[in-house]
Structure I
Amino acid sequence: MFEYILFDLDGTLTDPKLGITSSVQYALRALGIEEPSLDRLEPFIGPPLADSFREFYGLEGERLATAIDKYRERFATQGIFENEIYPGIPQMLADLKAKDKLLAIASSKPTLFVEQILEHFEIRKYFDHVVGSNMDGTRGTKEEVVEETLRQMLTVEMTPAQKRDAVAMVGDRKFDIEGARAHGITSVGVLFGYAPEGELEEAGADYIVNSVRSLQVLLTLLT
């Protein structure tokens with residue numbers, strides 16, 4: 001069934017909580033905002049960074065730009081490696097590649113950081129394409145990221161039905177599901193990431209799994 005599989009990164013292949021939330025905390029502190037609880041910053045995992053600073057702290061204009069700069073200041077040197085790959089992910093990716101599947105990363109994180117993380121965990125070799133957002137803030141939505149990933153991956157014309165049968169997007173947040181639906185591909189939600197309870201169901205995920213093992217079984221059965 002699936003010949004092309006897109007993966008989100010944060011909360012799907014790796015657990016980035018410490019690095020992301022600590023870097024957000026650092027950025028907020030630079031603006032005079034104290035947030036002592038890293039747990040309260042979990043909603044920053046998944047969506048575009050600028051959107052989260054706007055939604056949760058009302059930042060706009062220069063303050064928003066400063067927050068993003070300060071976040072990246074810490075994340076680029078420290079937070080990027082405060083991250084853990086989920087057990088079983090490397091074997092799953094190896095098994096999929098052994099089946100000659102085309103794999104891609106479709107992440108809202110800047111491509112520069114995505115590449116570094118994949119190399120750090122020694123899983124870059126499994127991906128035919130790696131697409132993230134741009135450092136200047138463009139291609140910032142998951143829908144745009146998925147669009148560019150599909151442009152790079154799909155070299156043959158497909159009918160909508162063929163594309164839905166052949167292409168899947170795997171992610172842990174509603175943004176991944178919405179990005180998949182916007183482009184007519186199958187969506188697979190994972191519950192071991194950072195979606196609030198019921199979010200993936202409400203977003204309309206085609207499949208939902210609760211573990212890496214369940215994800216591997218699903219993708220193996222459907223490929």
Structure II
Amino acid sequence: MNLTDFSSPVFAQWRENATSDWSAYTHHAFVRGLADDSLPQKAFLHYLVQDYIFLFHFSRAWGMAVLKAESHEELELASATVNALVNHEMPLHVEICAQAGISRQALLDTEEEPENLSYTRYVIDAGLSGDFLDLLAALTPCVLGYGEIGTRLAAVATKNNRYQPWIDTYAGKDYQDTCHAVGRLIESSTRARLGSSPQASARWKTLNRHFRVATRLEVGFWSMGMRGGN
């Protein structure tokens with residue numbers, strides 16, 4: 001399957017500059033286990049509980065993007081993303097966990113794994129120390145990576161897969177539309193700050209680093225999930 005750039009040549013270049021890390025993220029053993037239904041349920045639930053905590057802090061990071069926004073488009077998408085995370089994606093986690101006997105209070109009481117703590121605080125620090133674009137570069141691997149994974153898994157997942165609802169969420173039209181909206185935002189935000197040749201900017205190396213580090217932290221997050229199955 002050809003990779004999609006989600007309407008963003010800038011994203012495609014960030015991904016190309018992190019090729020090995022991106023492959024380790026999007027083709028991780030955890031992801032392969034989702035595709036062929038071999039992932040232990042215990043590992044999936046461990047991941048899902050930690051991902052609920054992750055989304056709490058990820059929502060905070062997108063809230064910071066609202067603060068850092070410099071255009072109506074940036075403000076609109078950042079605020080819409082906060083709403084989607086808090087009122088749609090997090091409740092989905094609560095629902096799936098409840099079906100497994102894990103209460104909302106248990107989710108809230110769960111201690112963050114080191115990989116979760118490292119990832120979320122890195123993204124928040126990228127926003128605190130930089131501008132909207134620095135934050136967006138650190139946020140992008142999660143948003144568009146899940147979109148790419150969802151699309152691929154929808155095409156190859158085994159029948160009667162326990163994880164089909166998860167796959168359907170990220171392969172579905174609503175999430176894919178969000179990915180394309182974020183892709184367009186990457187383009188407009190980059191051009192507004194760095195001009196038509198962003199690769200020539202002194203900031204290009206830093207943006208690539210934010211993207212690459214966040215991608216590596218995604219790899220660690222999957223590995224943390226796998227560890228929960230032992």
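Quick note: the coordinates plus some simple rules give every number you see, no bench work behind them. Remember, predicted model here, so these are calculated numbers, not experimental data. Cβ atoms are built from the backbone, for glycine too; each structure is taken alone.
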Which of I, II leads on mean count of other Cβ atoms within 10 Å over residues 68-75, largest value: I
Suppose you compute helix-only ellipticity at 222 nm (-39500 (n - 2.57) for each DSSP H run of 4 or more, over all residues; to 500) for every structure in I, II: which one lands on -13500? I
When mean count of other Cβ atoms within 10 Å over residues 52-59 is computed for each of I, II, which one produces 16.5? I
Name the one structure among I, II that mean projected area of the Cα convex hull in nm², for residues 12-75 alone of 6.3 was derived from. II
Name the one structure among I, II that Cα Rg over 2.2 N^0.38 Å, for residues 108-163 alone of 1.28 was derived from. I
Computing relative contact order in percent (Cα under 8 Å, 6 or more apart) for each of I, II, which one ends up highest? II
